[in-house]
Structure I
Amino acid sequence: MDTPARKQYLRIKSDHSEEILLFRMGDFYETFGEDAIKASKTLEIVLTKRANGAASHIELAGFPYHSLDNYLPKLVKAGCRVAICDQLEDPKMTKKLVKRGVTELITPGVLLNDNVLETKKNNFLCAITLGKLNGISFLDISTGQFLCAQGDNEEILQLIQSFSPSEILVAKPQKKIE
């Protein structure tokens with residue numbers, strides 16, 4: 001049977017399935033399961049296993065919360081999307097499970113951390129919509145630069161190669177409403 005903290009983690013993780021979830025537990029950010037396996041390899045930290053109720057074990061890897069500025073850049077440079085889940089109340093002020101929530105979502109294209117950004121290079125987030133007429137936009141939130149264009153597949157590919165975005169988002173085709 002899952003503990004209350006595990007249930008809380010699973011609920012938050014379900015909303016952030018594409019990101020590595022850094023889950024604050026006391027003085028540590030913890031990762032679990034596949035996130036722990038990926039984080040341990042990327043960050044070169046120890047991967048451990050813990051008994052988990054009905055499951056035989058769950059992988060876990062973590063680091064001290066005050067080391068976030070050292071570890072976060074490594075995850076982002078490796079192309080990871082990261083959701084930081086912090087404690088939203090002082091654990092000393094509650095006898096129940098500490099409230100937690102995602103306070104920051106970091107992806108390669110929406111990064112503002114000076115430890116990761118290259119000062120002489122734009123950090124473009126690219127968005128593409130494909131259809132009868134393809135649309136593309138580039139945004140560098142660190143400088144405020146925004147560019148957009150339309151074109152065929154070849155022109156769109158050429159723009160992607162020219163701007164070398166850190167992250168590309170592709171819009172899902174919309175279903176026709178009849």
Structure II
Amino acid sequence: MSRWQPDARGRLQQAAIELYVERGFEQTTVADIAESVGLTERTFFRYFADKREVLFDGQDELLELFVSGVDGAPDAASPMDAVAAALKAVATMFEPRRAWSQMRGKVVAANPGLQERELIKLARLSAAVADALRKRGAKEPTASLAAQSGIAVFHTGFAEWIAPENTREFSEIIAESLVALKAVVSGG
């Protein structure tokens with residue numbers, strides 16, 4: 001009889017990402033994932049709706065972190081400064097997850113269906129940030145432009161952060177990317 005081990009969700013996530021990298025996303029089944037950590041498929045489905053959800057788990061928390069970052073910005077902050085505050089909060093959350101994020105990036109990059117899902121996630125983040133900016137009083141198109149620009153900074157900064165040759169922290173890359181965006185917008 002096997003001994004119960006804690007953190008079934010975490011063990012399933014780790015096993016899934018390792019199998020996706022090793023075998024490929026399409027070639028890995030839920031049964032493979034569950035079996036590799038001594039659990040059943042039924043247990044897998046208690047935590048995840050399907051095998052894609054392992055890669056997109058935490059999406060709602062990320063959205064909430066973006067929105068709360070915008071909401072928590074000083075009242076006098078411009079829309080872009082409110083987005084910058086949200087990006088700083090998000091960058092801090094990711095720092096301890098670099099190895100996981102690198103593996104996840106490889107899996108998503110190798111699968112067009114997962115790439116599409118990633119783009120949907122980014123669009124959803126942008127819409128939520130734009131809504132938060134409108135609640136702060138930002139008008140259109142300013143709210144949407146600031147939100148989409150912020151998500152572009154997040155997306156490009158994230159890709160740079162998970163690159164194997166990168167040694168810098170995500171927050172540093174985000175700060176540099178915001179400076180670069182301001183330079184582009186000002187014509188520099």
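Laboratory data are not the source of any read-out in this text; all were calculated from the coordinates shown. Please read all numbers here as calculations on a predicted model, not as lab measurements. Cβ atoms are built from the backbone, for glycine too; each structure is taken alone.
Here are a few things to note about the model shown:
- Of the structures I, II, the one that 1.06 was derived from, the read-out being Rg/Rh (Cα atoms, Kirkwood Rh): I
- Origin of the derived value -23000 (helix-only ellipticity at 222 nm (-39500 (n - 2.57) for each DSSP H run of 4 or more, over all residues; to 500); candidates I, II): II
- If distance in nm of label points 7 Å out along Cα→Cβ at positions 106 and 154 is computed and equals 4.1, the structure in I, II: I
- Entry that produces 20 once relative contact order in percent (Cα under 8 Å, 6 or more apart) is calculated, selected from I, II: II
- Test item: mean count of other Cβ atoms within 10 Å over residues 34-41 calculated as 18.6, pick one of I, II: I
- Computed 0.4 for distance in nm of label points 7 Å out along Cα→Cβ at positions 130 and 170 - originating structure among I, II: I
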